[in-house]
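The numbers here are math on the coordinates, done by the rules we state, and not lab data. Just so we're clear, the structure is a prediction, and the values are computed from it rather than from any experiment. Cβ atoms are built from the backbone, for glycine too; each structure is taken alone.
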Structure P
């Protein structure tokens, strides 16, 4: 088989959708047709490019490399013959990106660089989502990854657009010697007597949603340590038994730390891509969004505790 651009589009669609069926629907093909194409493509490469699971499909380690190269080829192919628009000196204008505390940032930036190597990037870390909105509104940054919570959608003017990347459950990190370490899920109420490490006000609803969830579980945290710093330092204190913390579901625990889902999933966090209408054209916004989505999928694929929770929570056929 000779590899063609349509085959690369199939690979990228499957990687983005996380499901052969959803990719087929997006491409306008039948699921058996896409499945057949994928088998042929994998035979061409000589090994599987996707792992099949109860919640969908995800790229293998080799598949991640192939999909990244496929995106690069498709981006370059789409640019063949294009001429810059009049006055398009701004095409090389630096894209200023900010991000709250999200591990997606590195993957998103790598994805954008692979797809649009000619676009210079300047990245800054900004904790509070409310501050991110201010920076977008006043034109200090062009695009950002921010966070909000169910029922507390990010607020901004019409000069800014946002689009949800993912809404993920919030998990809890415990020391590996904790008495509840063997439970597959933990009730928030069972942690009522713990000392908590809690990040400060993010201007979008945190830590209000945490305290509301504790109140709904029937307790008020006795000890709260406000902490905003290095994740390894935080995990080190948890490993030493100094407290527990709510964490992102994709967190990679260090030795002597375990990450567990909460029974009933009382807390969720949504990550959004936000950008300025006047400085980020639609095509660039789509590239940012797709890069962030793929980055999250790769993080999720490397998080056994999240995959286990998803398999137990959503019994959705993936292929």
Structure Q
């Protein structure tokens, strides 16, 4: 699973390098700010792809005296900075497009821009599909974030293709006086479309860094799995705490019991661990059994 993740991240570096170079070369030849934005986006993701490559190794290292809980916090931290930089690029591009419109637009080579956008859209869509499959298989938030980035790149390229395709039609029909405004309008539109995606990346990873409760869907899924492994009918009183840092999900379960043996408790713990790891390969489990409910409430923050 880890080898699959590393192979995907290596592919991400190569693909982003190719798209960044292609974007800058075509932006120079077509004088298109929209294609330049596509190239800058690929360059930013390339920089973080290299960082992500090293972080993927780091988060798999065992804990140490300096990091007693491991290095998993670096995963959402990298994703957070990636989201911040991409959001900054989108905001800058929006203001640049507004300035371009106020200056009277820009003249571009629409045919060449259209052909570039068609090829780029197909390539980005293929990469997005590939990374989504790998993210599901590896449970890696690093790969999941890269999948989101390729979705954004697909949207960027597709919007450029549609806009410049229409521009090409306009040029053939003789309505050339509108063409100067197509490029800045496309950039402004793309910036507004892109902004929500890095905003969500920032929100989700900041929540993990500050140890906020994970998504309700994740909590409900884990509680359902706990019910399968340790039914309420057998273990009626419990307190549950769940945290997520990147791929690692930490689950604390405190059972309030009146009787039982150590062997019985160990069997319960083993069943929970096996059940959770079928769905979440990277899970840190802590199961405690107490007779005084005060300690369970206190450990879960209710007292």
Structure R
């Protein structure tokens, strides 16, 4: 059961008084009297069962515990203010904000985004690599997010968050053609200890899952570590080693011959990149435009 929170006005009075270390300055900020601030804090102290201030002649001091509490209140009120400003601004502006991890953005979305721009040349698009949580996304009516999820997670988010599968996350080892020529690789386990594994710190468990499924006896944590999967893919193209790629994100490189499959086993993770947006956002024209476009793109044969 959720704990019952103190009244919001009392928390605002406490936060302002603690930040200013003055009841009168807090009263000026909140457009009330100093007596009203004092009464709100007294009521809060009675509710909590202990004092939040050490009161001295003409000054008040925070207790160590209340200082920690007030710092957290300041952060919370600041975040509420930012979220409210974003919400109000989004109602005024005509932009689309896409939140998407860097690898999907670089490898899949950006090469196709020119097509969306050609269809909707006046639509301003903003891209971010930070991924919002479900609560934050639910308060952003001009925002969509592309995240790795599975059917169960998406079902648990409904109906507040709507979802559409785009690209399956199936893992396959890839490398440059020259590395295959030098090392052979294929499904011969003995050869895999000779090559460098290119590891993405954003997906640290991928190699462990794949070597278990493939029955390849190598250390899944040994190799060169990159901050993102897209960097590991580029290193593979340059012949540095073998990267474990999300197959749907390296279609172009496999088709062109820049990369080749280093082992026949494709590990199906049961997850996919999903387009996510709030139910409130579903009525916004920019969300409808982007949803219809990207779902059609994902259904295209070259995206499968």
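From P, Q, R, which structure was log10 I(q)/I(0) by the Debye sum over Cα atoms at q = 0.09, 0.13 Å⁻¹ = -0.53, -1.04 calculated on?
Checking each candidate, the match is P.
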The value 5.1 for distance in nm of label points 7 Å out along Cα→Cβ at positions 24 and 256 was derived from one model only; which of P, Q, R is it?
-> P
If FRET efficiency 1/(1 + (r/R0)^6) of positions 32 and 112 (r between Cβ atoms, R0 = 35 Å, to 0.05) is computed and equals 0.55, the structure in P, Q, R = P
